Structure 1
């Protein structure tokens, strides 16, 4: 039986690299945003990244396990399909994948006790699915880097 994404991505030797790559991916995606919604995303990112030292890294570390669980059925189907590019696979299911990933951050928002962070999240949540969908090709590359 093959390892789950959670087991692969959270392996002691791998997890720090996954977190670092996720942080880079977030930064790349945020910096590429433009327009009104891009400005809102950049402001929310700035709020989270300047909230407290290490807050964003801690948050990413804590989200990866649940994100891996949400991606597991897609990863299993991708592997069974014999397709070569997980990012392309995710893009073809962008609505479903985006909502699965956002369910993780929505659950986190429900218990958030930091008003500034919650306000920033709520400001971007309405358009978040399109931003997540835009990141799926690079997310697929990141996951394949460790899981393939």
Structure 2
């Protein structure tokens, strides 16, 4: 578990943040999605291609993969996404472009009548990853007390 921000040096606090022209940010998400019908097709070369695609398409959108796990029937991704990129747009792009690449590279998959033109199931699960709420509450309280102390006259 990370330390409270007020216990870290300024350099340690800033190291987890990324910079845009007028923004510093740390927007980290855990995203999970599955192949259509949860078929166990994400193995071998298909899994390798899926991983390569996710990494490449993430980089193209300015996102940074923190952790990626391709299981036989689902994908777990922990990723830093800049605030200028919407999560729904990011996931839509990655799932769509990855599906096209996989169907082009592994044509046998598309021969099955149940696939249609969709490799991935509809939807996904997304959750934010960051400081827990209790830690944030303590930090805010600490900052408030620190500011009050600095406002007191020092005579």
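Each value in this text was obtained by applying a stated rule to the coordinates, not by laboratory testing. Please read these numbers as outputs of a predicted model, since none were measured by experiment. Cβ atoms are built from the backbone, for glycine too; each structure is taken alone.
For which of 1, 2 does Rg/Rh (Cα atoms, Kirkwood Rh), calculated from the coordinates, equal 1.15?
2
Tell me which of 1, 2 gives -13500 when you compute helix-only ellipticity at 222 nm (-39500 (n - 2.57) for each DSSP H run of 4 or more, over all residues; to 500).
Among 1, 2, the structure yielding -13500 for helix-only ellipticity at 222 nm (-39500 (n - 2.57) for each DSSP H run of 4 or more, over all residues; to 500) is 2.
30 is what came out when relative contact order in percent (Cα under 8 Å, 6 or more apart) was calculated for one structure; which of 1, 2 is it?
This figure was derived from 2.
Suppose FRET efficiency 1/(1 + (r/R0)^6) of positions 65 and 113 (r between Cβ atoms, R0 = 41 Å, to 0.05) works out to 0.75; of 1, 2, which structure was it derived from?
The value was obtained from structure 2.
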